[in-house]
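Once you scroll down, you'll see the structures, which are given as structure tokens.
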Structure P
Amino acid sequence: MKEEKNVEEEKYNPFEHRVVEKPNSDIRSLANLIKSSLGSGLLAVPLAFANAGWGVGLVGTVIIAFICGHCVHMFVETSRGCCRLEKKPLLGYAETCRAAFANGPKPVRKLAKAASIFAEFSLFFTYIGVCCIFTVLIADSIKQIFDTYFPVFILSVEYYCLIILVPLCLMCQIRHLKYLAPFSLLANILLVTTFAICLYYIFEGEINYQDKRVVGDIARFPAFLSTVIFAMEGIGVVMPVENAMKKPQHFLGCPSVLVIAMTAIMLLYGSLGLFGYFKYGDVLRGSITLNLPVDDWPAICAKCFIALSITFTYPLHFFVVIDIITRYSRPYIKEEHRNIAQVISRTAIVILCGGIGIALPMLEQIINLVGALFYSILGLIIPGVIETVFRWENLGRFNWILWKNVLIVLFGLLALVSGCAVTILDIIEKLNMKIE
């Protein structure tokens with residue numbers, strides 16, 4: 001069985017059979033991949049360092065970057081192996097989960113459909129959560145600016161969430177990743193500019209290192225894990241990006257699109273997290289831009305840039321949600337009604353995410369909850385399980401692949417349980433404070 005599987009994998013080359021309507025270059029794919037992991041999470045990392053302490057934060061960021069990058073690598077490798085076995089040019093995230101179980105050991109093959117449904121469920125709710133976070137972050141940034149310069153009209157963040165639904169609905173009508181790539185590139189430029197402005201304010205005055213903790217409160221470590229996992233993970237966008245590449249063989253390897261993207265992300269997160277914590281200490285908010293002064297023009301630019309950057313990023317993450325809905329609804333919608341159905345469904349989902357953001361406008365807590373619950377499942381637990389199932393007949397010497405993946409899954413479960421528990425307690429505490 002093992003020899004037959006290897007022969008089948010060698011015979012079929014999925015890259016030769018891929019027909020992509022609008023393929024992306026390596027640069028565009030790199031921009032989309034970086035943007036999928038580099039968003040609001042970057043500006044939340046200083047708060048994560050405040051929870052963990054700067055020493056634990058720095059080491060933890062490097063380790064988590066390596067684990068997340070490795071999980072993406074092994075998931076893409078597994079997906080390509082499934083493509084060769086099933087003689088298909090490409091597979092999505094959920095399709096890879098199904099194919100891995102369908103071609104795995106006999107006892108688990110009957111779970112193939114359940115694995116696919118579970119993956120789709122996780123993807124859908126993960127990116128619904130991301131869209132909610134983006135809605136609140138954009139609204140928070142705009143509110144700060146308007147409250148400072150137009151104090152006559154003081155509105156709550158919930159009203160700003162409502163206002164920004166209009167441009168978000170319009171942007172989410174874009175239907176091809178190729179047309180989203182320029183927005184991703186512009187969003188990356190704005191985010192890096194915001195990053196530079198944050199560094200300017202961090203190094204502008206004196207930085208006090210003495211009172212900053214090397215190791216933080218152990219009870220807050222799960223919050224650190226949740227934030228950094230949320231910040232780094234973009235695995236739901238990985239398969240659409242890899243599947244849309246003109247030269248998908250450049251996605252893995254060294255140097256490769258994945259290695260360059262993860263290295264850049266790790267360096268940006270580590271530096272901003274470390275120095276952001278040194279500068280602002282324990283008064284850090286859900287996004288470091290919210291700690292910047294409101295009366296200096298560079299700080300104003302940073303708040304505007306981050307709002308624009310996240311706005312331009314929103315459709316890329318939204319793409320995952322609408323892709324799932326489209327695949328399940330398409331067979332039930334007549335050809336002549338599909339265009340209007342797309343417009344209505346895209347608008348309805350944006351409004352739904354805005355409604356959730358209005359109901360629970362707690363940026364830090366939503367980030368931690370999405371990171372702990374869904375990104376732990378998508379980015380750590382599922383890749384570990386999928387590679388183990390797919391490679392069950394060849395787990396390496398001393399079954400090292402099995403033990404490695406057991407550790408990854410246990411790490412994901414630890415992040416999930418502890419992160420959710422701490423975040424739920426934080427939400428209850430905030431709600432009680434509001435009532436009082």
Structure Q
Amino acid sequence: MDDYLPRSGDCGYRVTGYDLTLDYRVGPGRLTGRARITAVATGPLRRLTLDLAAPLRVARVLVDGKQARHAHSGGKLTVTPARPLADGAPFTAEIRYAGNPVPIRGRWGDIGWDHLDDGVLVASQPVGAPSWFPCNDHPSDKATYRIAITTASAYQVVATGVLVSTRTAASTTTWVYELAQPTPTYLVSVQIGRYALHHAPGPVPTTLAAPTRLMAAARHDFDRQQRMITEFSALFGPYPFPQYTVVVTDADLDVPVEAQSLSVFGANHVDGRRGAERLVAHELAHQWFGNCLTIAAWRHIWLNEGFATYAEWLWSEISGGRPARWHAARARETLAAAPQDLVLADPGVDRIFDDRVYLRGALTLHSLHTHLGAPVFTTLVADWVAEHRDGHVATDAFLLHCARYGDVSALLRQWVLTPALPV
């Protein structure tokens with residue numbers, strides 16, 4: 001279990017795949033769902049739990065085709081199979097449920113399925129996935145997905161993965177997405193809205209979904225993504241997914257949100273002048289750091305946000321803006337003026353999204369880059385991505401990895417394991 005979020009997830013099994021069949025009515029905000037979950041028991045299992053928010057009501061649970069007893073309270077669905085599961089036994093759980101999903105409220109605000117005036121926004125990091133489907137909600141449990149969503153034909157549905165089919169019947173359309181790369185629950189997303197689409201071909205095909213009124217400005221603001229993908233691929237290794245999609249919602253967002261092979265921006269991030277391009281770079285970099293390489297536990301979040309923030313600085317320099325060293329100096333001034341009480345490798349659950357995690361994480365990488373030089377640093381990062389592709393990463397593993405490329409252990413320990421800001 002994760003000591004930061006001990007109520008999330010169940011270590012008694014590992015999910016291999018989610019097959020979600022959803023029907024959503026935008027007007028009343030009504031969701032009807034069937035989740036078919038394939039998994040493997042990691043020990044003898046008399047009962048198991050799934051994370052599922054209270055507004056959703058469970059009608060039926062089957063385990064391996066047989067009726068299973070279940071109880072649903074406190075955001076946990078407890079399932080007792082007709083027969084206990086043996087260690088290592090594969091099994092399938094099917095849950096039928098319905099309700100009006102709402103975001104999960106907590107220390108980070110409202111997270112999860114959000115019913116908009118005319119559509120849906122899903123932003124699940126870190127604990128919002130149970131707001132719309134039953135799951136083992138922990139980043140260490142990555143699985144494949146098939147998501148079929150039926151809604152009124154007036155709406156465009158964009159979800160994580162590759163669109164494999166659409167089927168229209170009467171006034172509704174069913175959209176089917178498949179996500180073959182192992183993915184944690186918090187990175188699975190559905191967006192529903194009246195979107196126009198723009199497809200850009202290239203080595204990595206990209207799609208932009210935006211309200212018609214914003215499309216011209218959005219195309220300008222995001223038109224350097226293909227170059228970003230090329231530059232980041234040279235630095236981090238090949239782009240890890242078959243495609244990349246950006247959705248601009250018809251609502252303002254405090255910050256953009258990454259999902260697997262998809263990022264979500266607010267209407268306020270589009271100005272026709274590339275005013276939010278650093279955020280475009282940040283969310284794209286998460287496709288490598290956070291999505292392809294997923295943290296084993298939330299305490300390691302600097303490995304997501306430090307790399308994504310450093311990618312902002314690198315893109316600034318590559319694209320003719322201020323050099324990375326300028327951004328580093330500015331970040332250091334900000335950190336020097338802040339309390340020196342945060343340990344990057346263990347910031348505490350209340351501070352996993354603290355600005356200092358982002359800035360200090362990026363400064364750690366900049367210091368490593370400066371110490372080793374560009375060729376060695378680039379090799380180090382590309383090897384890190386290649387060796388952990390589709391897997392999990394942690395701070396200790398990163399420190400051991402870096403030690404293979406130079407005498408950097410003392411430097412990294414100062415940045416990562418102690419609260420004082422290094423000289």
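Look at distance in nm of label points 7 Å out along Cα→Cβ at positions 222 and 398 for each of P, Q: the largest one is in P. Determine which structure produced the value 2.2 for distance in nm of label points 7 Å out along Cα→Cβ at positions 206 and 374, calculated from the coordinates; the candidates are P, Q. That value comes from structure Q. Each of P, Q could give relative contact order in percent (Cα under 8 Å, 6 or more apart), but the derived value 11 comes from Q. Among the shown structures P, Q, from which was the value -24500 of helix-only ellipticity at 222 nm (-39500 (n - 2.57) for each DSSP H run of 4 or more, over all residues; to 500) calculated? Considering all the candidates, the number was obtained from P.
Values quoted throughout were computed directly from the atomic coordinates according to the rules given, and no laboratory measurement underlies them. A quick note: this is a predicted structure, and the numbers were derived from the prediction, not measured. Cβ atoms are built from the backbone, for glycine too; each structure is taken alone.
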